[in-house]
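J.: Structures incoming, each one as structure tokens.
Read-outs throughout are calculated quantities, based only on the coordinates presented, and are distinct from any laboratory measurement. Here the structure is a predicted model, which is why all the values come from computation and not from measurement. Cβ atoms are built from the backbone, for glycine too; each structure is taken alone.
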Structure P
Amino acid sequence: MGSMKESVTTAGRKGYEWLEHRLGLLRPMADAAAHPTPANNASWWYVFGSAATVLLILQVMTGILLALVYSPSANEAWTSLNVLNHNVALGWYLRALHGWGSDFMIAIVLIHMVQVFLFGSYKFPRELTWIVGVVLLLLTLGMAFTGQVMRFDQDAYWGLGIGASIASRVPYIGASLVHLILGGAIIGGATLSRFFTLHVFVIPGLLLAGVGMHVWMVLRHGVSDWPMPGRLVRKSTYEKEYHELTQRTGIPFVPDAAWKDAVFAAAILFAVMACAFFFGPFGPGGPPDPTIIQTAPKPDFAFLWIYAVLAFLPPSLETPVLMVAPVLGIAGLLLLPLLASEGERHWARRPVAVLMVSVIAVTLGIFTRLGTYTPWSPIMDAWTSNPIPPKYLHDRTPLEREGAIVLQNKQCRNCHALDGVGGLRGPTLDSVASSLTEDQIVRQVLQGGGNMPAYGNALNPSETKALVSFLMTLRGNDLEPAVDASRSLTQTSGFHAARSSAAAKDTNAASGQKP
């Protein structure tokens, strides 16, 4: 038995030496894992970064498995998720692990950043470590938002529409930004393909690269030592003091300090598994239907507070707040270590920092709670019970009157006013034929654009023909119908060309020449 163990040990050592000789990575990785860290860093307050990394690995693994079944097609995405929920063994649990893992990851990353902020760990020489951490937080939120779009249910469809509406308010580049996000003027197959690429390839790749850089900088500068009252950070002396503290009290990170990270990460994974088992996956809800506009789409919990804020803001303040507040907030986080890289680190001697964290945490908590029952969405009350005014039906053909019925039944007046009655989300329809040509109205109805969803899949050809015929009668106070100036110019050019050709033929005939 003893000789067998020795042979196995020898074979394992030879295998290790064979790989190390060719890769040269195993020994540096072992040295990095066992790097010395001050003894006071072996604390339960220092475990959140490792837990976030473990959750990222969980997200990558479950995401790969989900991609084997998920179909990133506008026509099949919703169905493929229901197949996972009901027809694939433990498919529902896999989806639940991925969804709850995302929520836990956001929470852990936020707690980690709060801990780093309160401990002053962003100060010299770890300024860039903090900046990369802020970028990682934004990427994590991006993963959560694109993940909700992957469900492509009614909430995802209208939530994305509201997100596109917010993006359209960016000065100068709003329209181009919406086309870049959606892959066109409407939410469709190109939209889902783009978000699938972001969610599966782009953002995870950036996250893994950012985490690698983050870990490298932690190894290079060491884990920030426990803050002590009165121990100030000075660029001229800090690194020397840190190395002296490490030499005097240092312990290897693995295993002396890492066991707490491992225990906490295991507890978090168990919590994710428990939530996935007892609460199940998120959605999908009803299939996306652009004709159902009486909806209040709810995002995942990380974005609920945004909807609550928008619900209480006056409409005149929505755009300024949406365009200014996020920019100032992100800029403040990125500039923080550059503007406050020295000084006191202990939270007890930084009351302003503690007050900021407390106010922000309470505010986000309140608005998140409000967001569960005060969601924000465009105000669209139903006016389908009000009949089309009789004056719009006089002297109309049967086809045009049929179009008025289509206008009524498809709830177009929830967004568009007619004779002063209706929604204000879109332009009024009283003189729509004076501002849009028939071709432009057809395109707008079928393909949508701006804040208007596409109704190409909700109308059959006869309904479309009838609706457009009715809309073409709406010219206000007998205004002239809209004219396509480019088409008029083309027709004029063709007329002149025809006259020139006829004149040439007459000349040739008079001179006896063949045309």
Structure Q
Amino acid sequence: MLRSKIKSFILRTVFYIGSLNLACGENISEPQLDVMVENAMTTFNVPGVAVGIIKNGAIQHLKGYGVREIGKNTPIETDTLYAIASNSKAFTAAGLAILVDDGVVDWDDKVIDYIANFRLMDPWVTREFTIRDLLTHRSGMGLGAGDLMFWPTTEVSREEIIHNVRHLKMVSGFRTKYAYDNLLYVVAGEVIAAASGISYEDFIQTRILEPLGMESGCYADLTQLDDQDNIAEPHVEVYGKLQKASRLQELGEPMVIAAAGGIQCSASALMTWLNMHLNDGGRIMSKQQHDEMWTPQTILPVSDQDHKWHNTNFAAYGLGFRLQDFHGYKMTSHTGGLLGMVTYIVMIPKEDLGIVVLTNQENGSAMQAIMKNVLQKYLETGDVDWISRLSEIRNNQLASAQNQITAESANADTKSLLPVEDYMGIFRDPWFGNVTIEKKDGTLYFTAAKSRKLRGKMFPFKFNTFKVIWDDRSFNADAYAMFSTDFEGKVSGLKMNAISPLTDFSYDFHDLDFAKVNN
């Protein structure tokens, strides 16, 4: 442990000295950055932010702002740990790149050669599915398919996730369309475990974090965090008021989706991570495999907005990273989001520039505004007030969503077609498991067996459709529940959909198809 602390101190000292030497070449001053971050925090109601900027191998800025938890005076520091969410995916891809260098696996090896129980709905796709396919969001399944197995909370194991993937419907052709997923990165983590003979967490620890000197600032195994207190807490806005949110899994518990989105890191440690990537893989992988991570694998659509704002003409997903042109520069990036926390990593290889923005509030506009403002300073691409622009867009989105919900509610009927008792029972979905619909205090009540906090009251909305209002208001994901009937008029099934168009895609209620099991 002493040796690891010494290594970490040496790395930080080298970066610090480098930052002093390059101070005169900074593209943004510390006071400018302070004003920008604090304005974003105020505008978007974010309690705590950490920002790190590294250029030409030297840290130019590394600073924490605000507090780890509202109501407490515990400041965000450069070593404060954040859940980096889907920025974990690059660690998983890097782990596989190391195993390719070792000659243990190949990117195009079949997944079933490592995990015999792996199945998709289509048998042919199952046979052809490669390690590369696990990382590139082109499986044919829908956006966020199956995420409710772990989101917003879970009691599902990795083995159950791997087994249940076979029940998720294919909505497009194999390798024909991009649709972001999380579950297949969980599978990728188990490929690492199967191929290396040690757990995913131990592999990331011993083959990435320790060689880079990051082990005191990055954790794949959250059971190691029992005695850590320098950790940012997640927050959400509920009815305009900021509150602390629940974690997907409590600190100290094994993180089921570590390989997809469960790693915790500090801004300080991520400076080392970015420096490694900007140096073609550094000491942990070959340039050849690092180039493979940054090679386009799946074409992404380019929005009119990105084309207009950033002159973006192409976008693709590599292995654990998104790739695009940005004002003529190649940009490598990724975002990450868990309930109450969002993070953003960007690298501009030509400029040897890396930027990290970590926030402990789920409103992504703050991190986007900070990142866009920093980038336009370093790349000299304009002078847009991104905080104001994104605030206006966010307000318009909220107003539009509210108008849609209001319009739908205008035709609501507070009386259901059938007696309330007819809707009660146990309903089963092949991959999500059982939910119980029962009556509590005269109202129907929804309880999921495998998602410990997905429970709430149900109120008649229209015909056989009810609104499910979750007890945990931090979810911001109330849903419609539409019951179906058989030819005899008896309730036989249940389907769901999110009420608000702004509901996070990981609440994939639309993928559920319940059948009543106790008629």
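J.: Compare mean count of other Cβ atoms within 10 Å over residues 128-135 across structures P, Q and report the one with the greatest value.
T.: Once mean count of other Cβ atoms within 10 Å over residues 128-135 is worked out for each structure, Q has the highest.
J.: Another question, if that's okay. One of P, Q was used to compute helix-only ellipticity at 222 nm (-39500 (n - 2.57) for each DSSP H run of 4 or more, over all residues; to 500), and the result was -9000. Which label is that?
T.: Working: P: -20500; Q: -9000.
Considering all the candidates, the number was obtained from Q.
J.: Of the structures labelled P, Q, which one yields 39, 28, 21 when semi-axes √(5λ) of the Cα gyration tensor in Å is computed from its coordinates? Show your work: numbers first, answer last.
T.: Details: P: 60, 28, 26; Q: 39, 28, 21.
Of the structures listed, the value fits Q.
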